[in-house]
Structure 1
Amino acid sequence: MIEEGSIDKEGVIPIYHQLKKIIIQQIEKGEWKVNELIPSERELTDHLAISRMTVRHAINDLVSEGVLYRKRGKGTYVARPKINQGLTKLSSFTEDMEKRGLKPRSKVLHIEEIEADKEVAEKLNLKEGDRVVEVFRLRLADEQPMALERSFLPADKVSSLKSLSLENKSLYKELQEKYHLNLASATQTIEISYPVNPSDARYLEIDLDTPVLLIERRTYSEDDTPLEYVQSFYRADRYKFSIEMDK
């Protein structure tokens, strides 16, 4: 438990901000471990002799920042540190997770051949109504849901993709080994969004009004032919992106 007297109630730093810093220190020192239940709001209120509203303010901030997470009806827990993904190299989700010592897994929700709508057709330089293969997967790291991913590929280039098992496999590796399609470059955008529907929110284990990172990517072959268009919803409390910039 946090030491009594660790809050300076007469200081200029807001009490909720002091409490946030103390909670982070508890986690960094290993006093509170990942996925461990922290003291309740009432316990912190009574122990530190501060208002429950102040405690709730601090905890809400830390939940929003991805330091803590809540389980409805159970309490508040220490979250796993966010995964930091660079933006300068084209790599697969599987490769990214393995580099960080995490166990990646993909749950294939469906693989279907469909007609390209206007948006998908434009992204892949196809005609509206042309056939594409949609791969819809839930991406997990150490069994924690990280992202929902919809990939669209020209059906004439991946005709037998529906028959392949992509559970726990890298799609990019399969494209290279099975179809000899070398992914050379990509363009990507990132913006704040929300789950499209309740089922997407359930897959990600979040509320429907929880912000997510919407990532859209077009991947190209060595001759600049679009090979893939991807729409991904990443949990913003478990993922962050960074880029190095030179002047």
Structure 2
Amino acid sequence: MVNETQNRITTEALVIKEMKLGESDRLVTLFTRDYGIIRAFAAGAANVKSRRCTATSLLTYSSFTIVKKKDIYKIREAAPIRVFFRLGCDIEQLALAQYFCELSYVFVSSGVPDGEFLRLILNSLHFLTSAKRTPPLLKAVTELRAAAISGYMPDLVACGGCGKFEDRVMYFDPLGGRIYCTGCKPADIRLIPLEPTLLKAMRHIVYSELEKLYSFTLPDDTAKRLADITGEYITLQTDHRFTALDFYNTVKEK
């Protein structure tokens, strides 16, 4: 008989999906600090009187004690560390937070820790819930940095044709992930014009240290333009339709 203690793991995790099973149980998807993405069963957690109810709720960062039996994870203990959203919260913020969860689910592998990606998502949720940055700016920061972390880093250093660092307007190829100056821009592909402010912001998102990632702001119109660009980029690069992004686009402030 297998000793349960030998198969017990303790970790911290963000709940990125939850599904009610039966009257009071939950199946949750966790973005864990140490094991990447895992799905775990939490008996009785959907009961509001359960000690594990809050800790296993969507968009809650919690500490977990989990027992693994074969390929099944069962939550034995759970305690909330940070509850990012509660009932009555702003619908645009909630929709964006759910999109961040979907990004995690798509990009992070099961059983493989990705501490940098987890820190990105937790930091973005912190800035989102504290209203220290606007949703469009946080969307752009999270999308582009998530892409860079996950192997879809665009080359924004210099023109892909001549190596020029900057021009009055540079042009971004969202499919190829490169930039071009006015003299080198190809005529047969879709290009997005980038004035210096936009290009500087994109370079900062891709190349800055994580500690400095959120240390800038943009005017609202510029942030919305940037969010449109990063949304197109991540969709083209992954060839994935993000359903949470579709929902966010229906409720976001125009």
Structure 3
Amino acid sequence: MQIEAVTTIPEFFEPVKQFGVVGKALKNGKLSLNVINLRNYTHDPHRTTDDYTYGTGLGMVMKVEPIFEMFEEYISHHERPWIIYPSPQGERFDQQMAISLSKRPDLMFICGRYEGIDERVMTIVDEEISIGDFVVSGAEEVVAVFIDAIARMIPEVVGKNESVEQDSFFFGLLDYVHYTRPFEYRGMTVPEILRSGDQAKIGKYLLKDALKRTILRRPDLFLERDLSLEEKAALIELLKEKYEC
């Protein structure tokens, strides 16, 4: 899979490329991350990529020319990528979107800054994606999150597929509890069932925990979910335990 990050701060992505899941994906050849310096497509001594906005004059807007020149040069040598502009006006990013995007061969993220980008750039953008209802200074941080989430979904990047599939949100539920050694610490112990070795009972216990956490912490996710027969049975057991039926 190929990803391009178009930015005025290429140095930002150096640690992204060196560590964690993304670094591993790059090393094993499952992912290629190309950082494009937008300032290379400017033609003035100051390498300007922004200017005052028309109308109000308040704030700075990223200029259309460098982005178009970058895009035209890129597609003259490569297949056209799926172009994404991180924006609060876009659809909210979630796990299903990460899975969907991981199946595309080539993504290009345009990192906006200041008040945003010239609206004419939107004629080449395929999708706007939001990370949430808050403001950050630039999209580099947001794109780093997107890339990490997408890289995890590329087959063989994370050691075991089961590890990815059990992450929060993969199947629309929050993650269940996790423990490691020691068994007892300051009077707090690991539930005995998790040490029993009975995988069927452990699986049922963890499913009930994931359901309970989702209901209590993210009821919106639970209400949107079409429960499987196994989940319905686990929910009935939860209710029986709660009300000692």
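Every number in this text was worked out from the coordinates using simple rules, so none of it is lab data. What you are looking at is a predicted structure, and each value in this text was computed from that prediction instead of being measured. Cβ atoms are built from the backbone, for glycine too; each structure is taken alone.
Quick notes on this structure:
- With distance in nm of label points 7 Å out along Cα→Cβ at positions 50 and 146 computed over the structures 1, 2, 3, the top value is the one for 1, the highest of the group.
- Computed over structures 1, 2, 3, mean count of other Cβ atoms within 10 Å over residues 10-17 reaches its largest value in 2.
- Per Kirkwood radius over Cα pairs in Å, the highest-valued of structures 1, 2, 3: 3
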